[in-house]
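Novice: What follows are several structures.
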Structure P
Amino acid sequence: MKNILLNSKIKRFILIIFLLFIYCMICAFSYVNAVSNNIQNSVFRLHVIANSDSHEDQNLKYIVRDKVLEYINTISDSSSSKEDVISLANKNINEIQKIAENTIHENGYNYSVNLSIGNFAFPTKSYGDITFPAGFYDALKIEIGKAEGQNWWCVMFPPLCFVDVTSGIVPEESKENIKENLSIEEYKLLSDTSDDISFKFKIVEMFQNISIRLAQS
């Protein structure tokens, strides 16, 4: 009789632990889904991929980046939303293509350029002291030549592309642009390095990396 009662208690305990685990997973998934979706929906990125990892190709990537950003900065200077920037990028896609191609030719190369605006998978990336979790983000992608080299990225909206990243710190004005488009919780996830926020970031990162792997399989 004691063994039966003991086994019954063990089974109930295991069931409670299992149900608690399922509940925690559901809560974590709901949190990740809500936070990640809003961060991803609020951001438009620029993604430039070099022809190769050679010093020359990597240097060319930065030259193309600078020329494209100079033009985008001009046409989107008064934009107040992600949709505005995407619309301008779409309307001026041919001009952006020409700028990239001309820049490449002017520097002595004949690489092709492939431009696309869409939703792409990104790994976790830091921009100064702001870190964006892995996920699927809308972006303008510029592929130079074979596009087999290291890539470079920035955020066109909210505007972070025009920040000097060598300092490792994003200016307060740029941070305010991000805050205006995100909730307090979402902004903390990108900028706060305290233990509890870092733990939440890891949860978001884990779920998003799983989603990316599933989508690419």
Structure Q
Amino acid sequence: MALLTKYGARELAIGTLALGAGVAVSAWAAARFSPWLWALVACELAVWAWLVAFFRDPERLAPPGDGLFVSPADGRVSDITPLGTDSLLGCPGVQIGVFMNVFNVHVNRAPCDGEVVSVTHRDGAFLDVRDPRASERNESTAIRLRHRHGGREHPVVVRQIAGLVARRIVTDLAAGQTLRRSQRIGMIKFGSRLELLLPESLAAEVRVSVGQKVRAGRTVLAEVGRGL
């Protein structure tokens, strides 16, 4: 059963009131003046249905296994990029980007078990996230995690990036919090981009390709290399 996320309560309430009033006025006008106005009623109902669907929050069970990193978002893999020492990780690694359109589930999930080290929000622009400049210039929140594997601690970063339509990032986390893989961590409202940054120390083997559809909390993006 697809539930509705608590992160959308405000938008759902305002949207339902506004669209409900619009439907009432349009229906009255259609009955009194022109039957063609019933098309407007249908459009308003369609917008309300889309709004409800946007804030759906289906249950997701984490795939079994050790050393797996799941997608933090629904959408499509937009890029897989090697990283240098100047990345948010502070060390070489790999970045996997996921693009969410306005029809995807937008609740974000933890890619792995770990402890939240910091949550850093940065104001910025609202470029289309398919623009190569968006990753560096757009408003974003960087979630730094401490992931333990093979008796060592490794840095992992999840980055929420607002887009042309998305104007609000919700990050439901605090430093010191312990996360489980696939746990809900927030959302970005109305289209956006998520990035997962993994360090070279994990020797992670990427399990997806550019253009592939992924599901938050379910699709494995990468797996720790054998021998670690």
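Novice: Please state which of the structures P, Q yields 2.2 when distance in nm of label points 7 Å out along Cα→Cβ at positions 92 and 156 is computed from it.
Specialist: Answer by label: Q.
Novice: Quick check on the output: -0.26, -0.49, -0.75, -1.17 is log10 I(q)/I(0) by the Debye sum over Cα atoms at q = 0.07, 0.10, 0.13, 0.17 Å⁻¹, derived from one of P, Q. Which one produced it?
Specialist: Attributed to the structure labelled Q.
Novice: Once mean count of other Cβ atoms within 10 Å over residues 60-67 is calculated for all of P, Q, which comes out largest? Could you put the intermediate results ahead of the total?
Specialist: On the way: P: 18.0; Q: 12.5.
Across P, Q, mean count of other Cβ atoms within 10 Å over residues 60-67 peaks for P.
Novice: Out of P, Q, which one gives 3.0 for distance in nm of label points 7 Å out along Cα→Cβ at positions 52 and 180 as computed from the coordinates?
Specialist: Comparing all candidates, it corresponds to Q.
Novice: Matching task: 2.2 is the computed value of distance in nm of label points 7 Å out along Cα→Cβ at positions 68 and 84. Pick the structure from P, Q. List each step's numbers first, then the result.
Specialist: Numbers: P: 2.2; Q: 3.5.
Answer for the origin of the read-out: P.
Novice: P, Q: which one has distance in nm of label points 7 Å out along Cα→Cβ at positions 148 and 204, as calculated, at 3.6?
Specialist: Value 3.6 for distance in nm of label points 7 Å out along Cα→Cβ at positions 148 and 204 corresponds to P out of P, Q.
Novice: Tell me which structure, out of P, Q, gives -6500 once helix-only ellipticity at 222 nm (-39500 (n - 2.57) for each DSSP H run of 4 or more, over all residues; to 500) is calculated.
Specialist: Traced to structure Q.
Only the coordinates and a few stated rules stand behind these numbers; no lab work does. Computed from a predicted model, the values in this text were never measured in an experiment. Cβ atoms are built from the backbone, for glycine too; each structure is taken alone.
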